[in-house]
Structure 1
Amino acid sequence: MARAHRKPRLAVWKFASCDGCQLSLLDCEDELLAVAGAVEIAYFPEASRAMVRGPYDISLVEGSVTTPHDAERIQAIRRQSRHLVTIGACATAGGIQALRNFRDITEFVSVVYARPDYIETLATSTPIAHHVSVDFELRGCPISKAQLVEVLSAFIAGRKPVTPAHSVCIECKARGNVCVTVAHGTPCLGPVTHAGCGALCPSYHRGCYGCFGPMESPNTRSLSTRLAALGMTAGDIGRVYRTFNALADPFREESEAHDT
């Protein structure tokens, strides 16, 4: 008698983050039912009390490494995971908490906490890929539900995920948006930002904030020249790159080039 085929085991892990990317998975609704039918959700505390021990076929990791315990835990997760996929800006680029990397963390802790001596944290907040090998990075703050389903489907089927490499500008063109920078002089990171949001902010006449991190081979220097022509100071230009994806190399390097 043939042995029953085991469903791939899926685990979802949280590090320093706001849970927004995990909620994006839960918000998939009908798509989530299809995913649940194709995999065994073995570990996902946000959604289930089931705690099946590894190994796991696919691990989705949200959040950045910010404590010594985090650094140890991600090593253990990597050892238990056949494929490890990081989801969201925190896991792929350190997140908002990576802003600590540009300042003195001791000063931050002393200002924020009444008892700093109770706080055990690292001097930096770093992406998962700084600590272990990662099989795929899915950017966004939060991630795109459609892109997440595509990534899960690809790994289940044993193929390479297909996510766009182009910028938000292409999404603007597809929606028929008038360029907010050309038409109104509004600063916008769309030309250097990875597609995935559907050009959400420009569709409401606001500049892109770079939620999905740098696109492939972004020309940040050219964009910065344009931002300066719009009247932005060097300090202002540096700050626009230091948001959700401050530690992504192209954004980090360009922000450091404008440190004053």
Structure 2
Amino acid sequence: MVDMESLKLPRFLLRDFKAKLPSDLAKRFRALNESPYSTRSFSFYASVSAIASSKIEGEPLEVDSFVKHRMLKTKYLPELVRKPDDLYAAYLLAQSHPLTPKRFLQAHRKITAHLLPVAAQGVLRKTEMVVMQHGAQRIQYEAAPAGVVPELYASMWGDIRELQKANLGIKQAFFYASLIHLVFVNIHPFEDGNGRAARLLEKWFLSEKLGEKAWFLQSDLHYYHNADRYYKNLNRLGMFFEELNYGKALPFLSMLPQSLKTK
């Protein structure tokens, strides 16, 4: 039996999180992509996820253009499609393999194929990290000190492994998926690609707990359409890693279930 009390993740908001969820959460989740699963349908949803997540990071290609590129083989300039294509490849990897630390590093290497030098792909950072505010030349967040990144990263994965063994209900699964996303972003363990990797990790974990239907959840698109709120909710916790207040995390954690459309 999994000892949930041993988890190091800040899980004290679980009760408040559950109270904010819609009563028909399970029904909304079951309604995702009512048509039978197929390679084509997964390709469509993965395409939308990859470009929406990329656009959060400032990629210029529009969502519908990238979908045409992936589904209809429409040609665009290579510099417009390389990074979203890399993220798409990581989604394909995740969809067909179990979530493990080694596999996640492999996914990061795919994500950053055109972002980082080969030596920095799938490798924890060894330098300090600041996150700049989108559209402004000022520091938005100072991430975990480089010296503690390996320990924090290993601790996060220890908790993920315990959660993978646990019998989680749908509300708990959504809570921990969002929380892992948040904790990962706060650590910011890589030189680049952290946001893209965090959003993939969130959905990958959710698919392991709730099944392949989770891949049709358009959380990335929801975050993109609400990018200002997404970053505002991330920043509520504080500017410095050592001073983060997870008591203010509920608005961010609530965004993932909000990506389920009302039927």
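At-a-glance table
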| read-out | value |
| --- | --- |
| For 1.65 (Cα Rg over 2.2 N^0.38 Å, for residues 12-51 alone, calculated) the corresponding structure among 1, 2 | 2 |
| Read-out volume of the Cα convex hull per residue in Å³, computed value 150, structure in 1, 2 | 1 |
| Parent structure of the calculated result -10000, given that helix-only ellipticity at 222 nm (-39500 (n - 2.57) for each DSSP H run of 4 or more, over all residues; to 500) is the read-out and 1, 2 the choices | 1 |
| Computed 3.3 for distance in nm of label points 7 Å out along Cα→Cβ at positions 68 and 196 - originating structure among 1, 2 | 1 |
| Structure (1, 2) behind the derived value 0.15 of FRET efficiency 1/(1 + (r/R0)^6) of positions 132 and 164 (r between Cβ atoms, R0 = 25 Å, to 0.05) | 2 |
| Comparison of 1, 2 by relative contact order in percent (Cα under 8 Å, 6 or more apart) - largest value held by | 2 |
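Read-outs throughout are calculated quantities, based only on the coordinates presented, and are distinct from any laboratory measurement. As the structure is a prediction and not an experimental result, all values here were calculated from the model. Cβ atoms are built from the backbone, for glycine too; each structure is taken alone.
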